[in-house]
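Student: Listed below are the structures to be examined.
Just so it is clear, none of the values below were taken in a lab; they were calculated from the coordinates. All values derive from a computational prediction rather than experimental measurement. Cβ atoms are built from the backbone, for glycine too; each structure is taken alone.
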Structure 1
Amino acid sequence: MGAGNACILTAAPRLVRRNASTPERPAAFAAQFALSHACFIATYPLAGFLGSAIGVGWTALLLGIVTAAATATAALLWRRHSIVHPQA
């Protein structure tokens, strides 16, 4: 779980830098921070409740499903034209 968390969190700054111009970056980083913490507010209590109610294994599975659904939603909603390829 820790390795998965590290993989997710280290990629966010790269995405923000890649998709926001220099003047937009403070607002983009603030938005990413707010969104990630909103997700924490929703999932941390859920993880604690489910972990005590149905066990850690089932909780990991259910939160994995939540993660897959969120990833699929992001993939569908991602603005493809906003992706800026880094200059070589």
Structure 2
Amino acid sequence: MISIIGLGASSLGAASHEEMLKTLNHAFDAGINYVDLVAGHAPIFKAVGEALKGRRDTIYLQIHFGAEYTSGEYGWTTDLKRIKESIQW
């Protein structure tokens, strides 16, 4: 079951890594289990990955299909090979 309230990650991009982790862990501990990962900054993904350790099977993630962060910032592609690489990453 997905929590009624989710966490949008785009606002985390301006925070330090430690603040990102603190916010994510607080949200997960409070019962939020849905995270919208469409964000302007790639470093968010490292923090989300760390915060998910030990609870990945209980958290739902959402991202735009075609979003890619090879530049470090939000980008967009329709190239199937790049989309597959982004999903794998």
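Student: Determine which structure produced the value 16.4 for mean count of other Cβ atoms within 10 Å over residues 19-26, calculated from the coordinates; the candidates are 1, 2.
Tutor: Considering all the candidates, the number was obtained from 2.
Student: Now a separate question. Suppose you compute relative contact order in percent (Cα under 8 Å, 6 or more apart) for every structure in 1, 2: which one lands on 33?
Tutor: 1
Student: Given that semi-axes √(5λ) of the Cα gyration tensor in Å, derived from a single structure, equals 22, 15, 11, which label among 1, 2 identifies that structure?
Tutor: Source structure for this number: 2.
Student: For which of the structures 1, 2 does the calculation of distance in nm of label points 7 Å out along Cα→Cβ at positions 27 and 59 return 0.9?
Tutor: Going through each structure in turn, the value belongs to 2.
Student: Moving on. Given a value of -11000 for helix-only ellipticity at 222 nm (-39500 (n - 2.57) for each DSSP H run of 4 or more, over all residues; to 500), point me to the structure among 1, 2 it was derived from.
Tutor: Comparing all candidates, it corresponds to 2.
Student: Same structure again: For distance in nm of label points 7 Å out along Cα→Cβ at positions 3 and 67, the calculated result is 1.7, so let me know which of 1, 2 that is.
Tutor: Source structure: 2.
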